[in-house]
Structure I
Amino acid sequence: MNPLRSGGLLGGSAEPLSVALVSEHASPLATLGGADAGGQNVHVASLACALADRGHQVTVYTRRDARDLPARKRLRAGVEVHHVPAGPPEQLPKDELLPHMREFGDHLTYLWQDQAPDLIHSHFWMSGLASLKAARELRLPLVHTYHALGSVKRRHQGSADTSPPVRIGCERELGLHCNRVVATCRDEAAELARMGIPADRVDVVPCGVDPDRFTPEGPVAERGSHPHRLLQLGRLVPRKGAAVSIRALALLPDAELLVVGGPPLARLESDPEVRRLRRIAEEAGVADRVRFTGGLSGPDVAAVLRSADVVLCPGDYEPFGIVPLEAMACGRPVVASAVGGQLDTVSDPLTGRLVPPRDPGALAATVAALLADPALRAACGAAGRRRVLSHYSWARIAAATETVYRSVLAARPAPAVVA
C-alpha cells in the first residue's frame, strides 16, 4: 500500500473526467434501511455528487429493479443514474444477483463501445465482475471498492452466510486483475493482503459524511420520559448488533433505546428481525423501554441522532460503518465494537469508546460511565465533530479518490484478461 497515495489530496487543476460508478444492487436512489439498502447506497450517491462538485461527469450504473424505472434519471448536475436491464425488473436479494451479472456486463460493454468513460469504479464484488468483463473487452481502466469481503462474512456468519460459494474466489481474482483496489479502512487492507492481493495495488480511502447535513445544531427529535436516550441506527440485520444493545439496556435502568432502521413504520411489525428483537426485549424485561421507528429520511436521521445521549454501534463486524461518522458529525459520543472500519473512525477515548463485539455487559458498563458524566459526553461529541471535519468530509474523500483515479490513468495498463 503506497502511503503517498493512501487518502492523499491532489493539488492544482486537471482535466475533468468521465467516471462510471457501477453499483449493481445499491442504487443511489433507493430508500435506505432495508436489508440490502444502507451504507453502500449512501457512499455511491455521496461520492458521485462530490466528484461532480470537482467538475467530473459521473454516471452511476445500477440494476433496474422495478418496471416503472426510467432508463436514465438525473440525480443532480453532473450525475446521472442509468438503470441496467439485467434479470427481472423487480427487487431481488443481492445474494441472488450473480446469475444476472453476465447480462449486466454485456449491457455495459454495449453502452461503452460508442461512448466509453475515462475510468470505471465498481462497488461490491458482483459489480466488479460485471465491470471487469466490460473493462477487459474495451481496455478501460478499472478501480474497485469491495465494501465488504466474503472471507470476513464467512468467518463471522459461518453456515448462515448466504453469499454464493464462489464469492471469495471471485473477489481474489477481481483484486488481482483490476487496476487498483480502494479499501475503506486499514482492517480491510490487511484482509486483502491475507487474500494475496499485493499491497502496492491497494489504496486506503475511507467513506465519508456530509458535515453540512449532519450537524450538532438543528431540529431534535422528541424524547421519551426516561432520563437518557440510547440510539441504534442502521439496517435491521442480525450482524448490526441491535440484540446486544437490547440486552445491555437491561443493565441501564434509566435509559430508553431507540432502534432506527428497517422497513417503513406501516410495515414494521411484519419484519422478521423486528419480531426477533421484540422477543429479546421481552425476555430481557425491557420491552417498555425499546422503541422501533422503522426507516427514516435524511433530515429525520440527523434529528434523532441529536436527540441521543450516546449512539451505539455494536456490530459483530463492520466493513466500514457510516453511522459512527454521522453521530460524530452531530456531536454525539459513540460506543462501537472494536471491529473493521470502526477501529479507524472512533478514536477511543477522544470521540467515544471501543468495546468487544457481542458483549452486552461491556457495552452497558461503558455506556453507563458516559451517561454518568455529561461533561465527558460533551467533550467526546465536540472531538468527534472536529475529527469528521478534518478527516471525513465528502469533499476530502472525493479528492483522495480522484488522486487514485489520476494515478491509474497515468499508468494506463489495461486490466489483465482472466482465462
Structure II
Amino acid sequence: MEHTTILLIELGAVILGLGLVGRFAGRLGMSPIPLYLLGGLAFGHGGLLPLSTSEGFIEVGAEIGVILLLLMLGLEYSASELVTNLRTQYPSGLVDLLLNATPGALAGWALGWEPVGVIALAGVTWISSSGVIAKVLTELGRLGNRETPVVLGVLVMEDLAMAVYLPLLTALLAGVSLAGAGLTLTIALGTAGLVLFLALRHGRLISRAVSSDNPEALLLVVLGLTLLVAGIAQRLQVSAAVGAFLVGIAISGEVAHSARALLTPLRDLFAAVFFVFFGLSTVPANIPPVLLPALLLAAVSLATKIATGWYAARRAGIGARGRARAGGALVARGEFSIVIAGLAAGAQPGLAPLATAYVLLLVIAGPLAARWTEPVARRLRGGGPPGAPPAPTPPAPMPPASTPPSADRTGRLP
C-alpha cells in the first residue's frame, strides 16, 4: 500500500508538472521539449530529487510514447502519398542524408565511439523535428508560402527513411552480425513494401475492418492493434516504432482522421513522459564535459540543414528568399533525435548527455533560424538591414501531387 501511495504521488506530481511546463512554454511561444528534458534531468539520477518509485512505470510510458509518435506520423499520410513523394522527392532526401548524417557520424568517429554509437549519432543529427517545425510555420504565418510544400517534402522523406534506419539500428543494438542486420533490414523493407501494397490495393477494406461509429471502440481497436503489431515487430528486431508507423499507413480516410482526433491527447501525454524519462536516465553531471562538442556539432548541422532547404527549394524553382526560409525552417531537432538517442543510450556511453545538449541547443535555435535566416541572407546579398520587413510572398498554388494533401503532421496544417 505504501509503495502504491508513493507511486501515485510521484506520478501525479510528474503529470501536473508537465501540464504547468506546457502552459509556460505556450505563453513563451516555444516548444516544451527542452523544458521536459530539463525537468527529467532535475529529477533523475544525480538530480535534485530522484524519482525512484515511479521510474519503472515512466519507462513503460516512454515506450508507449515512442509508439504513439510513430503511429500518429503514419496516420498523417496515405500509402499513395508516400509512394508519390518517394518518386519525386528522393534527390532532396539523399542530399538531406548526406549533409546532415555525415557531421554526426564524423563526430562519433572522432570521439572514438563504437560503430553503433556512430550510426546513432548520425541519426540524431539527421532527423528534423516535425512538431517544432509545424508550430513555427504556423506562428510565422508561412503555411501559404511557396516553400512550405518543399519543407514538408523533406520531412516526409525523413519519415520514410526512419522505416529503414530504425530496424538497422535496432539490429545493431541487439548485437547481431552484419549478415543478421542485413536480414533484419530485408524483413523490414519487405514488411513495409507489403503494407504499402495492401494499403494501396485494399486500404478501404483495412480501414473498414478497424472503423467504428463508437469512439471508445475505435480508440481501443486502433491502440490495441498498434501495441500488438509494435510488440511483434520488436520481437522480430524490426523496431516497435516502425511497426506502429506501418499500422498508421495502413489506416486511411475518415477512419484515420477520427483516430487522430482520439489519439492526439494520448500522444501528447505519453510523448511528454518519454522526454521526461530520457532526462531521468541522463546524469546531469555528464553534460558539462560534452557541451563544447555539442555546440560545435549544433553549429555545423545548423548550416547543413539550411543548405538542405536551400537545395530543395532551388530544385523546386523557388527564389533566393524562399530558399533561405526553407533552410531556416528545417533547423530544429527534437522528438526523433531523442527517440534515436534513447534506443542507443545504453550501448554507447556519452550518447545520452551529448544528444540532450545537442537537442536543447537546436530546439531553441530552430525557431530563431526560421525567423532570421531570410533577413540575414538578404543583408548579405545587399538587400537591406536584417530588421527590414520581407517582401510579401505570393500565396502558394495548389500543392502538386508530390506533396501530401493533408500535410498535417501535427494537426495544424489544412
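Since every read-out is calculated from the coordinates, none of them should be taken as a lab result. These numbers come from a predicted model, not from an experiment. Cβ atoms are built from the backbone, for glycine too; each structure is taken alone.
Of note:
- When helix-only ellipticity at 222 nm (-39500 (n - 2.57) for each DSSP H run of 4 or more, over all residues; to 500) is computed for each of I, II, the one that comes out at -25500 is II.
- For distance in nm of label points 7 Å out along Cα→Cβ at positions 83 and 315 computed as 2.1, the structure of I, II it came from: II
- For mean count of other Cβ atoms within 10 Å over residues 203-210, the highest value in the series I, II is held by structure I.
- Given 2, 8, 12, 15, 19, 18, 13, 8, 5, 2, 0 for P(r) over Cα pairs in 5 Å bins from 0, in percent, for residues 43-186 alone, calculated: source structure among I, II: II
- Taking distance in nm of label points 7 Å out along Cα→Cβ at positions 227 and 331 as the measure, the highest value among I, II is held by II.
- Computed over structures I, II, relative contact order in percent (Cα under 8 Å, 6 or more apart) reaches its largest value in II.
- Among I, II, structure where mean count of other Cβ atoms within 10 Å over residues 275-282 as derived comes to 16.6: I
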